[in-house]
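Got some structures for you, see below.
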Structure 1
Amino acid sequence: MGRAEIKEIRRTQLIEATIDVIARRGFAALTLADIAKAAHLSSGIVNFYFRSKEELLVATLRHLAASYERFIDEAIAQAGNEPAEQFAAIIEADFDPRIASRKHVTVWYAFWGEARWRPDYLEICAEISDRFFVQTRALCAAIAERGGYRGLDLDAIARGFNAMSDGLWLDLLTNPKALSREDAKHISFAYLASVFPKEFALRARPPQPVQAANA
């Protein structure tokens, strides 16, 4: 294994440890010593790969953003050429436990909470938000064109969907007993069905309750 590969493995190891520590303790109690311990590495190793805690935190946020976008892009690519299917794939991916786990959503909200005071965080968050808007807006436009929908405010539809998605993540984090992942997907499809009924009405049906074995 080459030096570059070892460096990348160690950097990823430290970033994943940072995610774990933030999820458990938040930003206030975060120390490089805690991160090194969580990564099962020496404290000196952290400073070898990252010059400061802030540099490590920025790298962690970029890692989260890149992982999220890659997951969404792969889901879209596997959905085929129909824009409605691609949008459905976004919803399925957005609430996939590999992306929207309690740990990862906790860390996302920790960064969003800090972004107001940290321009570098704000820039990264704004960039991913802007790209997601462009992506969903383009799909809305394609669905409207194919479905013969006229007079729609595509900007408002896309921004409304994106804001709802963020809000559902927050509900999953703060009130998981009241909202499941299936509930969140149903709400998302219901929103799209209110605008594009031909494409999403069937998907917007509420989840069926689980029947008892001896019912």
Structure 2
Amino acid sequence: MKVGSIVIEPLRAQQRLSKNQRRKIAGELLEKVGLRTIDLDKYPHEFSGGQRQRIGIARALCVRPDLIVADEPVSALDVSIQAQVINLMEDLKDEFNLSYIFISHDISVIEHVCDRIAVMYMGVIVEIASTEDFYMEQRHPYSKALLTAVPQPDPHTRSKPFSMEGDVPNPIDPPPGCAFHPRCQYAMDRCQAERPTLVEIAQDHYVACLLNDGQGI
């Protein structure tokens, strides 16, 4: 498929527009994401990875959504291109009054993009907080492990290692109780039997952890 067909495909399913109307919308959206109208007649292989990601963003915008789910949108891009795409997404968020659910394993990208963070382990949310609160203090052991695993660019900065042993359990046959307990250095006997639920331990800060009855680590 050519870029024009890719961008307007959602419009075919949701709106009754003429071919010229659809093409006009596609051209405007390509310009919004930093490409040109003449690119509508090209094929994806003629573009770089960052440009192809811009085409995907244009396609997502064509039905004027209120919410976009972005699953690892910059993971396959070079760092410099990542920054360009992230800045573009932030500009479009303001212009189109969008909300994003931004899924990523890259904690540094999450910190830059998100207002709130939800940490998941084996498909279950274990901590939710504002970005500011989360980086100030992580209250779940897995969250702490994620943060300490981030490389520090300053060779003089020494982060305290946080032990997390073993492998991720089989999601088809998860361990009883807290799914993280086989890898947690703070695990107690009750962690093997009780499955924790999200509890608000500070204003708008939720944690699913039995340690100290949610009072922190």
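Where a number appears in this text, it was derived from the coordinates with a stated rule and is not lab data. The structure displayed is predicted, hence computed values, not measured ones. Cβ atoms are built from the backbone, for glycine too; each structure is taken alone.
If distance in nm of label points 7 Å out along Cα→Cβ at positions 62 and 174 comes out at 3.2 when worked out from the coordinates, which of 1, 2 was used? Working shown, then result.
Values: 1: 3.2; 2: 3.8.
For distance in nm of label points 7 Å out along Cα→Cβ at positions 62 and 174, the value 3.2 is produced by structure 1.
Taking Cα extents along the principal axes in Å from the coordinates of each of 1, 2, which one would give 66, 43, 34?
Computing Cα extents along the principal axes in Å on every structure in 1, 2 gives 66, 43, 34 only for 2.
If distance in nm of label points 7 Å out along Cα→Cβ at positions 22 and 46 comes out at 1.9 when worked out from the coordinates, which of 1, 2 was used?
Only structure 2 yields this read-out.
A value of 2.9 was derived for distance in nm of label points 7 Å out along Cα→Cβ at positions 142 and 182; which structure in 1, 2 was it taken from? Mind dumping the intermediate values first?
Details: 1: 2.9; 2: 1.3.
The read-out was computed on structure 1.
Suppose you compute helix-only ellipticity at 222 nm (-39500 (n - 2.57) for each DSSP H run of 4 or more, over all residues; to 500) for every structure in 1, 2: which one lands on -24500?
Value -24500 for helix-only ellipticity at 222 nm (-39500 (n - 2.57) for each DSSP H run of 4 or more, over all residues; to 500) corresponds to 1 out of 1, 2.
Identify the structure, out of 1, 2, from whose coordinates FRET efficiency 1/(1 + (r/R0)^6) of positions 150 and 190 (r between Cβ atoms, R0 = 25 Å, to 0.05) was calculated to give 0.65.
The structure behind it is 1.
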